[in-house]
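Multiple structures follow.
All of the numbers you see were taken from the coordinates with simple rules; none came from a lab. A quick note: this is a predicted structure, and the numbers were derived from the prediction, not measured. Cβ atoms are built from the backbone, for glycine too; each structure is taken alone.
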Structure 1
Amino acid sequence: MTTFIPVLLDNFIGLPVTSPAFRVVIVHGGAAKMRVNAHIQAIGTAVPPWRYDQLELATSLATILGVPRSSRILAELARNTAIASRYSVLPDFSPTCQEPLLYGQEAPTTATRNRIYEQLAAPLAARAASATLASAKISACEVTHLITVSCTGFSAPGIDVGLIHSLKLAPHVQRFHLGFMGCFAGLPALHLASQIVIAQPGAVVLVVCCELCSLHFQPTNERNNLLSASIFADGAGAALVSADPTGPFRLGTHGSILIPDSTGAMAWQVGDTGFIMGLSREVPRLISDGLRTRLAAADGPLFTTPEALIWAVHPGGAAILEACATGLSLPTTALANSYRVLRDYGNLSSATILFVLKELLADNRTGPGCALAFGPGLTANWLTFHR
């Protein structure tokens, strides 16, 4: 017989061991080990000040990128993206803009684009992080770990140092950066935060994803570049993760697979005139064909009944969401939160999944769920949660 005596773990976070933050695992000999559960306490998001209507933006892009012959294609793409508006740190796409920051020259170099990233990424990230801390009612000095995520620029010191200064985080905060992983990187960042909390139950981990995709639009008539320019946008999302069980999401298992025969289907590479997106038309088919069988093989108990889960799918595009619904045998209504984020913001790369999870906060549904995202590889990455 095992006797369970609640005590306070002062060196953790002052929670009694009977708290839902802890899970008891019985081991040989009747001894019990306590396993901490990680919870998302709050989510904050931020977008730049420049909001663009999707159809009007298509007209501007044809002129600004110097591809007037592609104006019809851009208009057609805009009508079929399921996007109503997008945001950018650049005023360049406004008809009234007299002094463009970037696209006033024919083909801005990678260095020119990256300088703007260095100036504008950290302040946008700070807005999302500040909103998160305020929502969680946590002071900046309580944050023990900082995880930053970005694939749209490089600098050292980077966003992490900018956040320490602007938010007044402790100078000894432990820092991690997940760079250049692409759209799915927000989920490994949350998983890393979860593992830190499980290993160090007193940890308070701030995750910040910030992407300035509009810095990398390319002046070419190639369809994959036109598609990228039609769906990607700028934004930042943040989440606070700790062992406090009052948070709205309890984080669970994490997984990742490479979809076979898809290495060249999606790519994100450094070029002379910015970062270059490679995007095959085959991506939706590859996702749809391989999703259920590959995920079921990787995590069978989870994906055998996908209709029973609450879904938070990265809205890489309307075709991606349709492929997910088909591959998982879900009605499109199961992805309503993802469609709303796509409509209002477009594809914000790694930050997008945090926008979708924030949408779920207004949802009354409770129970098990799964966040799912895709990126170069072709990679499918997921993180389970309980609402």
Structure 2
Amino acid sequence: MAMRKFRGDSLFDGYRFHADMVLVVDADGRVEGLVPLADAGDDVLYQEGIISPGFINCHCHLELSHMKGLIPEGTGLVPFVSQVMAGRFRPDEEIHEAIAAAERAMYDNGIQAVGDICNTAYTIPAKQRSRIRWYNFIEVSGFDPAMADIRYRAAEELWEKFGTAAESGQAVLRSIVPHSPYSVSVELWKKIVEGAAGKRLSIHNQEDPAENLFFHGKQGAFMELYDRMKLDLSFFNAPGTSSIRAYLGRFPAGQPLLLVHNVFTSAEDLEWIGGLQDSPDLYWCLCPQANRYISTALPDIPMLMGEGRRITLGTDSLASNHRLDLLYEIALIREFYPAIEKADLLTWATSNGALALGMEASLGSFEPGKQPGVLLLANDLSKASRLL
């Protein structure tokens, strides 16, 4: 079988950089191994730049692609959520065309797999044709305890739709996940957790200061939102803690869980989590461009990097971003945190992301037997192009 050999100015294998190494793959793009340049023989394709595995986008809302540019920047989370709720309904043709264009753009930007939040079935046709692998997070919300059964049954019906729609012959990876701590009742939490065994979960975490205010003292912008929605909150007793301390214990020990955004996670929260004996298996997903779009704030990334925490990257949606491109996210991180090493950033975009989505057996790194895709990155990480 014919082999292909790739060499750049450097090679990033998903964990670290190598100099003078050659990536060898078979005709199907399956990794044979990394070999020293001196032992690689003939037919080595050299290109200026960095050879890297394909990227893993751990948080996206592909179904909102038709909302690109519709919501002004800097509104804050509660006005943003209100505008998404009001503006997400458009003609089906418009929605499908935007989804297809966004899916193609992600693939062209080097994205190999996506953890996608799904509230509708709109993305199924594009995913059936896609060269990207998908983990479908079927999102459910409902803060009214009386609605828990109805909301969860609707999520189960959507879960079934994704299960019966084959994705390019791949196994259909999917789970029912909570939207956020401020939008899920205790009764709904129980149903989500009961159905989560053996699956990966995702939750929007501490994206806005209003979230912590809501749990600290039943005050702030979310109280105003629920008042406008005519939701009686007499059942809710604020625990007097940050939001993450209020809900994290609902998940069983070892439950794989993506915490998305983490903009207002504090050092005290991290210390509290570090003291838990039965913590979920946590991954910290950053979507900095969306954070800047919605609220202009960014997470304290150097703080989050401590204690060996596993960080991943996401793009969020085109309702809150200009591009679905992990190098665009990395560029913003480098602008505000220039001391973070390239190897850390690329680890978050590749092997950590694959591990978070449970795809590490085939994606995220150049290890024998994997088919992670092959990218050529500019040395300054300004652009990516596909070699495979």
Inset, instruction - For the read-out FRET efficiency 1/(1 + (r/R0)^6) of positions 52 and 204 (r between Cβ atoms, R0 = 35 Å, to 0.05), a value of 0.80 was computed from one structure; give its label from 1, 2. - result: 2
Inset, instruction - Work out distance in nm of label points 7 Å out along Cα→Cβ at positions 76 and 260 for each of structures 1, 2, then name the structure with the largest result. - result: 1
Inset, instruction - Have a look at 1, 2 and say which one yields 25.1 for mean count of other Cβ atoms within 10 Å over residues 180-187, as calculated. - result: 1
Legend entry - Rg/Rh (Cα atoms, Kirkwood Rh), for residues 212-275 alone derived as 1.02 - corresponding label from 1, 2: 2
